[in-house]
Structure I
Amino acid sequence: MANVIEKAEDYLSNATISHEMLRDKLSEFLAVEKGGLKLYEQALRIVSDSDLRNRFSEFRDQTRKHEAILRRVIQALGMDPTYLSPGAKLATEKAEALLRTMRDGLSAKWAEINAVENIILAETKDHADWELLGKVARQTNDVRIRDALKDAVSEVEPEEDEHLNWTREQMSRLEINAIAIERK
C-alpha cells in the first residue's frame with residue numbers, strides 16, 4: 001500500500017489517462033485475478049496445513065470478489081470486460097506456467113512450499129496492480145475514472161496487502177520448518 005507521502009504527492013499530481021492504455025491494463029489485471037483464482041484452487045488441492053487451507057480458501061473467495069469488482073469497474077468505464085489485451089494474454093500464460101509447476105513429483109512438504117511460493121508470485125503482481133489503480137485514481141484529472149476506481153481500490157487494496165504479507169510469512173514458516181534440524 002502506498003505510504004502517506006506518496007499519496008499526498010499523487011493528489012498534487014494531475015495526469016491525463018489514456019483510455020486505451022487503461023483498457024489494456026484493466027484487461028491484464030482481470031486476467032491476473034482469474035489466474036489467481038486458478039492458483040488458489042490448485043493450492044487448496046495440495047496444501048495440508050490447516051492454517052494455509054483456511055486462509056487460502058478465504059483469499060480465494062476474496063479474489064473471486066476482486067474479479068467481480070474489476071469487471072464492474074471496466075463496465076463502469078464503458079469498456080468490455082471480455083476484451084483480451086496483449087498483457088492479458090501474457091498474464092494468462094504466466095498463470096498457466098505457475099500452474100504447470102504445481103504437479104506430481106514433489107514430496108508433499110515441497111509441493112506445499114511450491115504452492116505457497118506460486119501464490120506469492122501471483123499476489124506480488126496482483127498487489128502491484130491494485131497499487132497502480134490507486135495511483136491512477138489519485139492522479140487522474142478524469143472524474144469518471146477517479147470515481148470508478150476510488151471505491152474499488154479502497155475495498156480491495158487492504159485485502160491484497162493481507163494476501164501478500166500473510167502468505168510471505170507462511171512461506172518463511174514452512175521453509176524454516178522444512179530445513180531446520182530438530183532440536184533436542
Structure II
Amino acid sequence: MSDSTDMVSVLVKDHEEMKQYFRELEAATDVGERREIADKLTAEVVRHSVAEEMYLYPAARKILPNGDQLIDEEIKEHAEAEQLLKDWEGMAGDDPQFMTTYQKIRDGLLHHIDEEEEPKLFPEMQAALSREEQEDLGAKITRAKKLAPTRPHPSAPDSPPGDKVLGVPTGIIDRIRDRMSGRSTD
C-alpha cells in the first residue's frame with residue numbers, strides 16, 4: 001500500500017497540515033498574516049470535511065457494525081466546526097473574538113482528529129477494507145478535495161447524494177470568489 005495514496009495516509013496528511021496551520025497562526029503577530037493563515041486553514045478543513053463526507057463516511061456506514069453511530073458523531077462534529085469557521089470567516093485578525101473563536105475551532109478539530117486516528121474510525125476502516133479498497137478511497141478523497149468548496153457552507157448537505165451534487169458547483173464558485181477577492185487557500 002502506498003504511504004501517500006491510501007485513505008488513512010491522505011487524511012492523516014491533512015490532519016498534519018491543519019496542525020501546522022495551528023502553529024503558524026499561534027506564532028503570527030501581524031493581523032493580515034493571521035487572517036491569511038485563517039483562510040488557508042479554513043479551506044483545508046472544508047475540503048477535508050467534504051471529501052470525508054462524500055466517500056469515507058458512506059463507506060464506514062456500509063461496512064462497520066457501528067458505522068451509523070460513529071459517523072453520526074463525526075458529522076455532528078463537522079457541523080459544529082463548519083459553523084465556527086463560518087462565524088470566523090468574517091472576522092479581521094485583530095477582532096477581539098478572532099483568537100477566542102480560533103481556540104474553539106482548534107480544540108474541536110484536535111478532538112475530532114484524535115477520535116478519527118485512534119482508536120476508532122481509521123483503525124476500524126483499515127481492518128475492514130482490503131489494501132485495494134483503501135487505495136481506491138484515498139484516490140477518491142484526493143480527487144474530491146481538488147473540487148471541494150474552500151469556504152464553510154453550514155447549511156449544505158453533508159451526505160450523499162446532496163453533497164456530491166452540490167459540492168463541485170459550490171467548489172467552483174468558492175474558487176472564483178477566492179480568486180476575485182485575492183483570498184489565499186493554498
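Observations, loosely collected:
- Structures I, II, by mean count of other Cβ atoms within 10 Å over residues 32-39: label with the highest value: I
- Which entry (I, II) yields the derived value 38 for relative contact order in percent (Cα under 8 Å, 6 or more apart): II
- Source structure (of I, II) for distance in nm of label points 7 Å out along Cα→Cβ at positions 80 and 128, computed value 2.8: I
- Computing helix-only ellipticity at 222 nm (-39500 (n - 2.57) for each DSSP H run of 4 or more, over all residues; to 500) across structures I, II gives -24500 for structure II.
- With mean count of other Cβ atoms within 10 Å over residues 104-111 derived as 16.9, matching label from I, II: II
- Mean count of other Cβ atoms within 10 Å over residues 40-47 derived as 23.5 - corresponding label from I, II: II
Computed from the coordinates by the stated procedures, all read-outs in this text should not be read as laboratory data. For clarity, every value in this text was computed on a predicted model and none was experimentally measured. Cβ atoms are built from the backbone, for glycine too; each structure is taken alone.
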